[in-house]
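In the part that follows, the structures are each spelled out as structure tokens.
What follows draws every value from the coordinates through simple rules; no lab data is involved. All values derive from a computational prediction rather than experimental measurement. Cβ atoms are built from the backbone, for glycine too; each structure is taken alone.
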Structure P
Amino acid sequence: MGLVFSEIQLRNPSKSDLEPIKVEALADSGAVHLCIPEHIKIQLQLEEVSKKEVTLDDGSTKLISYVGPIELRFKNRIGFVGALVMGDQVLLGAIPRSDMDLIVIPSNRQLMVNPNSPNIATSIVK
């Protein structure tokens, strides 16, 4: 499939005086959460709200800082999530992608809004 990168905007909705930042995010099909590096946490002045124990690729576990809230924007979509503070790049996992009704197109390695609902995000609530 290859790696899929897309520009997204991140903002701290609790700090209206702070400018949002644009980042290149990896739409990671193996990730569940939004993950951000420490420098993004600092730039957005995000507060730790808890810790989460995460399982890494090698099967080991690690206690990670969980921060938020974070406002995400991509094209005509918006979402609000928390983020794990880890790594050196922004990872856009399944939870924020589902919340904003975004899909990954493997053939052209592109992140896009769901073509079945181009104007407004849809969700299933059952």
Structure Q
Amino acid sequence: MAQIVAPAVTLRTAGIIADGVVKVVLAAVYITGAAPLGRLLGVPAWLMIVSGVALLIGGGIEIGCARSRPMRTCMRLMAAYDGGWVLAALAGLLIAWQGGSAGGEVWIVYQTAAPVLLAALLVAANPAQTASD
């Protein structure tokens, strides 16, 4: 009979779970504060809500996959996601600094698309090793 070997909760696993929790909390903030945050960032409230739902899905799947996916896969995907987040934030700031009005849209669109892509890649990743009895 095959059993899934669940890795022990390490600092890295706890970090992945914490990253997912941050996404879930940010999702709650985006959804509950959609109108004022949308005005602040120059995006419609509906986009804030859609982004919040995407973050909720991405964060939930990240939490769920933290112990069932290879650590190397999770860490690489998190690093790519966070690197893209930094680039999107810098692009948004640069656009705003130049006087453009699309800086918030750039950042929020990234916050909408990237968590869904992260979740899809985590789900598609091979589960952790299995051991036979």
Legend entry - Parent structure of the calculated result 11.4, given that mean count of other Cβ atoms within 10 Å over residues 14-21 is the read-out and P, Q the choices: P
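Supply the structure label, taken from P, Q, corresponding to relative contact order in percent (Cα under 8 Å, 6 or more apart) with the calculated value 36. Intermediate results must be reported in sequence, preceding the final value.
On the way: P: 30; Q: 36.
The structure behind it is Q.
Which structure, out of P, Q, was helix-only ellipticity at 222 nm (-39500 (n - 2.57) for each DSSP H run of 4 or more, over all residues; to 500) derived from, given a value of -26000? If you can, show how the numbers build up before the last one.
Values: P: -2000; Q: -26000.
The value was obtained from structure Q.
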Inset, instruction - For distance in nm of label points 7 Å out along Cα→Cβ at positions 70 and 86, find whichever of P, Q sits highest and give me its label. - result: Q
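Out of P, Q, which one gives 3.2 for distance in nm of label points 7 Å out along Cα→Cβ at positions 46 and 118 as computed from the coordinates?
On the way: P: 3.2; Q: 2.6.
It traces back to P.
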Legend entry - Computed 0.96 for Rg/Rh (Cα atoms, Kirkwood Rh) - originating structure among P, Q: P
